[in-house]
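**Q** Next up: the structures, one after another.
What follows draws every value from the coordinates through simple rules; no lab data is involved. All values derive from a computational prediction rather than experimental measurement. Cβ atoms are built from the backbone, for glycine too; each structure is taken alone.
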Structure I
């Protein structure tokens, strides 16, 4: 109140004891200030309006205020849609059975990628944040983003575990600028729950299953983090999917 008086927005009268006396007009001005400040009007804009208040200016201000409210409503609706999608995604992920193999067919999947040598969870988090910050304008919502990390077949065959060579985002649709494509085809899929120390063991189970199916591995395997530390602080609740592209039909 004193600040508004200092900059000349409010000009209360004083009684014989020096107390400020605010009129109905002052209260009206306070309501205007509150409403416009919530819409990010600057005090300079608000003071200019109050100093030159007229029906024409009031109508112009109301139109601008209405437009800003419509923009906020649009943003809130979009945010609400994203929240609903994330809730549905988490609910669906919670129902996925772990330890079950399946063969999935995918079209081309377009990705944004950061090549990075990663050996620890902290390095993984940093790499994901770095990739997000590089492409923030292209990512609709980080919470709903499909995040993957690739493993080298050569490393696994040589007994080098817990090493990832890149992180990537799988885009919902193709954009003009992307880094690489996960090729269309069949992928062996396997989900596991819990911490990431079990990853090498689960990878080996995937390779064993490929052999049992009589298929060939066509590319490096990767993990997709369906439920991770964006959603929970309890590692036992993590849900990770391993995918590896395989040949179609059994190999003789």
Structure II
């Protein structure tokens, strides 16, 4: 757990970045970018001026270009290419490691103040900010700052992305407890059960995870994202992020 406390608060604004959503997951590779992009596209279709922000990205073949299949490239495309790549993903590293390790391997370090200033810079250029963390809730963004620290500082409602398979209910409840109780906690906008594989390959528990999870966390919207498809039931993301 990264019990980080900001030093020199004057470096960063104190107002939270509302309206918007903070996308996190129970782990890496659970489809956070897929969900973030779907939300961005839906909001754009509704005429909302959106912005995307990913504070740190690793595992990039060419950190200097918006690779179409990379997280920055996908977010850039889904947000309408309004903002430069340097604004959407200001800190990009090639090694497929945790951000502080990836930066160190390149002879650099994660710029901690930029984690916060970058979010604020994006927020000023859009009506609605969709921000995606790295890895899971407590994944380190630097040696001192975790995803949770940044999310709590921003105060954005959190969308938790969970792979829709056996274990999803337990993983969701553990993550929800952490989100709501770390520091002052964050509001939870929704849980998205992401079906990462085609219907024929899906775990049998996918047919019951959503209903079981709704019983255990009443008041939290539980949404299924169909394989390469839409949200079920449909979601008013703008309302949840306001």
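**Q** Identify the structure, out of I, II, from whose coordinates helix-only ellipticity at 222 nm (-39500 (n - 2.57) for each DSSP H run of 4 or more, over all residues; to 500) was calculated to give -9000. Walk me through the numbers before you get to the answer.
**A** On the way: I: -13000; II: -9000.
Derived from the structure labelled II.
**Q** Of the structures labelled I, II, which one yields 46, 36, 36 when Cα extents along the principal axes in Å is computed from its coordinates? Please list the in-between numbers first.
**A** Working: I: 100, 36, 32; II: 46, 36, 36.
Traced to structure II.
**Q** For the read-out distance in nm of label points 7 Å out along Cα→Cβ at positions 135 and 207, a value of 3.7 was computed from one structure; give its label from I, II.
**A** Working: I: 2.8; II: 3.7.
Comparing all candidates, it corresponds to II.
**Q** OK, next. Using relative contact order in percent (Cα under 8 Å, 6 or more apart) as the calculated read-out, with 25 as its value, let me know the right label among I, II. Display every interim value, and only then the final one.
**A** Working: I: 18; II: 25.
The read-out comes from structure II.
**Q** Let me ask something additional. For FRET efficiency 1/(1 + (r/R0)^6) of positions 63 and 143 (r between Cβ atoms, R0 = 30 Å, to 0.05), the calculated result is 0.90, so let me know which of I, II that is. Mind showing how you got there, number by number?
**A** On the way: I: 0.30; II: 0.90.
Answer for the origin of the read-out: II.
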